[in-house]
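Participant: Please go over the structures that come below.
Bear in mind these aren't lab numbers, they're just calculated from the coordinates by the rules spelled out. Quantities reported herein were computed from a predicted structural model and do not represent experimental measurements. Cβ atoms are built from the backbone, for glycine too; each structure is taken alone.
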Structure 1
Amino acid sequence: MLEDKLYWGRFLGGIVMGFLTEFFKLYKPTIFLGIFIAALAYIISTIILRMAIPLDAREKLGKKLYISGAGTYAVTWLVTLIICFNIFEAA
């Protein structure tokens, strides 16, 4: 159950970061800046979750705390960035 919440939280986080990357034009100097900030946001969210989740739940999750939803986060970030770019820049 907790793993599902992590997964869907990362899904929504990817959408939010994709939008923010387009909104603040973090890809303008180079896309690597946008990738770096999206990765940094993922790492920071993991650190916050690690502090917020009780020790017994953390031990139960193990490495899933760090990797559950990571691919989904990356894909939703990229797809949202592309969609927002096409909507806002093409207009």
Structure 2
Amino acid sequence: MSTVEFKLRRLLEDATFFIKNAVEDETYHEKSKNCLDEADSLVLSNTRESFSMISAETLVLLAEVSLLSEKRNESAERVLNIFFQRIT
């Protein structure tokens, strides 16, 4: 596992926690958004390189967590489109 993938997984774990526990703290929505923004920037900053360093499982996890969050469907769709281009 590359350092980029490790960092991405950590961001996704944090975002998932914030999304699932948003009722407990009103700042969790913003924290989950920040985690997902950083995760997107990790993946999309250099698409070719990042997709070779990140496993397919982690990319699908990014799409799943993006779908958990409201208003991130376009981001999930973009990642999945790139993912399917990569494997075909």
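Participant: Comparing 1, 2, where is FRET efficiency 1/(1 + (r/R0)^6) of positions 22 and 62 (r between Cβ atoms, R0 = 30 Å, to 0.05) highest? The partial results should precede the final answer.
Facilitator: On the way: 1: 0.30; 2: 0.95.
Largest calculated value belongs to 2.
Participant: Out of 1, 2, which structure matches 0.50 when FRET efficiency 1/(1 + (r/R0)^6) of positions 30 and 54 (r between Cβ atoms, R0 = 25 Å, to 0.05) is calculated?
Facilitator: Derived from 2, not from the others.
Participant: Follow-up question, since we're still on this one. Compute percent of Cα pairs over 14 Å apart for each of 1, 2 and report the one that scores greatest.
Facilitator: Looking at the calculated values, the largest one is 1.
Participant: Continuing with the same structure: Using the calculated result 30 for relative contact order in percent (Cα under 8 Å, 6 or more apart), pick out the matching structure from 1, 2.
Facilitator: Structure 2 accounts for this read-out.
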